[in-house]
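Each in structure tokens, the structures are laid out below.
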Structure 1
Amino acid sequence: DVVAEVTDFLLERVASCEQAGIDRDKLILDPGFGFGKRAIHNLRLMKHLDKLVKEGLPILVGVSRKSIIGDMLRISVDERLSGSLSLASIAVWQGAKLIRTHDVRATVQAVNLCNHVMQVEDFD
């Protein structure tokens, strides 16, 4: 279970940081999309990112132009903007607070739209 493995690993690192005297409010969690993971693992992490969010620390997601986008859509690096924006929006929807990107303007627009949808009132 990649979600449990990544969560356990990161929480162990948090405990080590706290034992070393680093305040919890100085920490962020990065699940490491793309690092030593197969496409299916990255998809599962993204789908269940909310479980990591529940640990109470800000989550950083870096999926911009990642190979998972190329692998899933069979496209080259220079064609990965829409995939990067889609994954960034999903990450924000799941609770990520920080997005690492190559395409700042487009990502800010996508994230802003995502935030508008999440904040809209359900009733008039």
Structure 2
Amino acid sequence: MKTLRILACLLLLFNGTGALFGGWSFIQDPTGSDLQIPTTYLEHSPFKDFLIPGIVLFTVNGVLSMVTLVWTLMQWKHYGWLIMLQGAMLVGWIIIQMIMLREINLYHFIFGSIGIILLWIGWTLKVKNEK
């Protein structure tokens, strides 16, 4: 149990840190040039620039990951549910991103896998804590 909780914390920290950085970069520079990502990636999406995706990335994957990380470290009630929620949000983000960008790359596999692992860890911890 402790090993799974530590793994979840590491994955949440990795995802949250990257999402806070990336989201903040898009908020500060919606053109994406700071991250060397052209707005042409957005041509099949409803967005003209990266401001709204940056805000969503920052809050949903950044802030929520960090809240879940703290909740899990403190072992507060229902932390398994929050880990599952974050995993689902991450998988959803990746699926929507692949659809909107009409592209699949290595990062999608990495972060999609992290989301699936978080779903599994959250479920396992939830079931074990109910016993």
Note to self: Of the structures labelled 1, 2, one was used to calculate Cα extents along the principal axes in Å, giving 51, 25, 20. Name it.
What the structure shows: 2
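For the read-out helix-only ellipticity at 222 nm (-39500 (n - 2.57) for each DSSP H run of 4 or more, over all residues; to 500), a value of -23500 was computed from one structure; give its label from 1, 2. Walk me through the numbers before you get to the answer.
Values: 1: -17000; 2: -23500.
Clearly, the read-out refers to 2.
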Check: Given that mean count of other Cβ atoms within 10 Å over residues 39-46, derived from a single structure, equals 17.9, which label among 1, 2 identifies that structure?
Finding: 1
Checklist line | Origin of the value 41, where percent of Cα pairs over 15 Å apart, for residues 23-62 alone was derived from one of 1, 2 | finding: 1
Check: If we compute relative contact order in percent (Cα under 8 Å, 6 or more apart) for structures 1, 2, which one ends up with the highest value?
Finding: 2
Next item on the list: Name the one structure among 1, 2 that distance in nm of label points 7 Å out along Cα→Cβ at positions 47 and 79 of 3.1 was derived from.
Entry: 2
Notebook entry, point to check: For structures 1, 2, which has the highest computed value of mean count of other Cβ atoms within 10 Å over residues 31-38?
Noted result: 1
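Read the figures in this text as sums done on the coordinates, not as results from a lab. Note that this is a predicted model, so its numbers are computed, not measured. Cβ atoms are built from the backbone, for glycine too; each structure is taken alone.
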